[in-house]
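Down below are the structures I want you to see.
Nothing in this text is a laboratory measurement; each read-out follows from the coordinates by a stated rule. If you're wondering where the values come from, they're calculated on a predicted model, not measured in any experiment. Cβ atoms are built from the backbone, for glycine too; each structure is taken alone.
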Structure 1
Amino acid sequence: MIEHVKPQDIEARSFEIIASELADMGIKLDEENDLIIRRAIHTSADFEYAKTLCFSEGAAAAARDLIRGGADIVTDTNMALTGINKKKLALYGGSVRCYMADEDVAAEAKERGVTRASVSMEHAARDAKESGRKTIFTVGNAPTALITLREMYDEGIYTPDFVIGVPVGFVNVVEAKELILGTEIPHIVNRGRKGGSNVAAAIVNALLYTM
């Protein structure tokens, strides 16, 4: 039967359905991460996120503290950049940047035979170091972005302030996520193949909406 729901009530109704179905599954979410997980489910209609989203200790609070302090967000896709609530972020002094379409990034990636996502993370890390600005790396598409962040961490070149790692796909996706899970970098990472730019943006927005 079709539900007649007013447009302004659709999101609230969706969250009611999510809550009901989680209860039917016997799943009780951790209070600190509840809304983050629900928003990931909401944007994907996939209840597996209730089991596969992994949080470092105090991750949500740490991310919110970074945002309150004016941290910037770097994404690996313009889709994730578009989906993040930039007005809400700007209230705390932060902005969102994606380096993927930069001409110098594309040229360097071609010359070195690596992905633009990898070079993007290097450029973002360099800019963050030079400016002294805290940065939340938000990856929803490219596992090579996570691999590069781990390499810079291992080599002592740069330690990310926070990583949201939810790339989707098949090649090196699972392995790249495990590389971040195996560090002390504060993180929110989805184990397995699932993820996407929409999920990455949803996680950031969930943090913003609970500030």
Structure 2
Amino acid sequence: MKEQYFDAIVVGSGISGGWAAKELCEKGLKVLMLERGKNVEHIKDYVNTAKGPWEFPHHGNLTLAQKELYVNRIRGFGPNEKNLDWWANDAETPYTEIKQFNWFRGYQVGGRSLLWGKQTYRWSDIDFEANAKDGIEIDWPLRYKEIVPWYDKVEKFIGVSGSTENLPQLPDGQFLPPMEMNIVEKDIAARIKKNITINAV
């Protein structure tokens, strides 16, 4: 077999590895990407996307046996009957916790970047300055304004859903149109607007 040489090797094709490989390739480097998971063909392999809850045996919910396989992954968000094949389960991929650590993993080309739902939030100076203000650990070596151009670049490429709200604690970004609220969310939003005055800090 002919020897091959690469300028860089990227392990994992998730959001970090995928972005690293993209940037290196665009700069002209020859890159080898290693991924342990299955290949994913856009649209074709999203077999459950258009299904309603009633089309699943348990209406989208996990059984008790499934919950035991995904005991750590189901603490906040993650596996359900519709997307179960996209998550690594705890029985096959255990890890040791000294204190609770939620490690959400998916083994496929694209990693967990296929599971993020087009929402991601920018850190503000409130976040970057918190350590210094609270006297905890060490101060961050940068501030929000220094990484704004990088936030902009990434958001324009990946497509982030959101609406401009002008909140200092949650900076606005380069948004695609927001996902439409469901009827319950619309009702709650209307009641909040009618009954609660929110003052920016």
Structure 3
Amino acid sequence: MYRNHYETGDGQYLSNYYMWLLRAGKADADGNPIADPRIRYYFYRKVDDSDGQDPTTYSCHFSVLPTSPDGRPAHFDLVDERLPYCTAFPDGYIGRDHGNGTGTPPDGPIRTSFGLYPGGGQFDDNSFRDTRQAGTTGGKGEGIYPILLSSFVDFLRAEAALTIGTNDDARVLLESGIRKSMAKVRGFERLVESTLSVIH
């Protein structure tokens, strides 16, 4: 992940849907989006405006597909009426939508990169810089490839309690898994303590 985004290449596209789930998939009682507290660890934004990019740099909004009048595939409504097309959220989350077969524009300088966790990249502190710095920034690739974490086990056990009736307490395990996940992600701050600026 680090080599792909922090050395010289443009990096692979990250999923707009996944970024949207973490940035705006949940809302409060007034309809305001609630961002997952881990999002600035997971992703690093290179720009603060997803929608106002030059079409020669980011051509998704101007591509011939989809053909719906508002430029958004009709099937997106089946997932969520709020689900955007082309970008994950207007404040800089730019990835790629599944099924978008248009060519790759020169969007490396604006495309969202992997963040501090789990790839050992940069924490998103609103600095909005290009991550392609020959591997000299962020956690310098000291990341992990999480296969089975203790938080995952808690979530699996919670689901088993609900679906097959084990003796575990699903609510307790859910909270335990969430707390373990938060702690794991925050633990990566040690890689960038000298430059970390936590945004509240």
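Kindly point out which one of 1, 2, 3 the value 22, 15, 9 was derived from, the read-out being semi-axes √(5λ) of the Cα gyration tensor in Å, for residues 45-116 alone. It traces back to 2. Among candidates 1, 2, 3, the computation of distance in nm of label points 7 Å out along Cα→Cβ at positions 37 and 93 that gave 1.8 used structure 3. I have 30, 24, 15 for semi-axes √(5λ) of the Cα gyration tensor in Å, calculated from one of the structures 1, 2, 3. Which structure is it? The read-out comes from structure 3. Comparing distance in nm of label points 7 Å out along Cα→Cβ at positions 125 and 165 across structures 1, 2, 3, the highest figure comes from 3.
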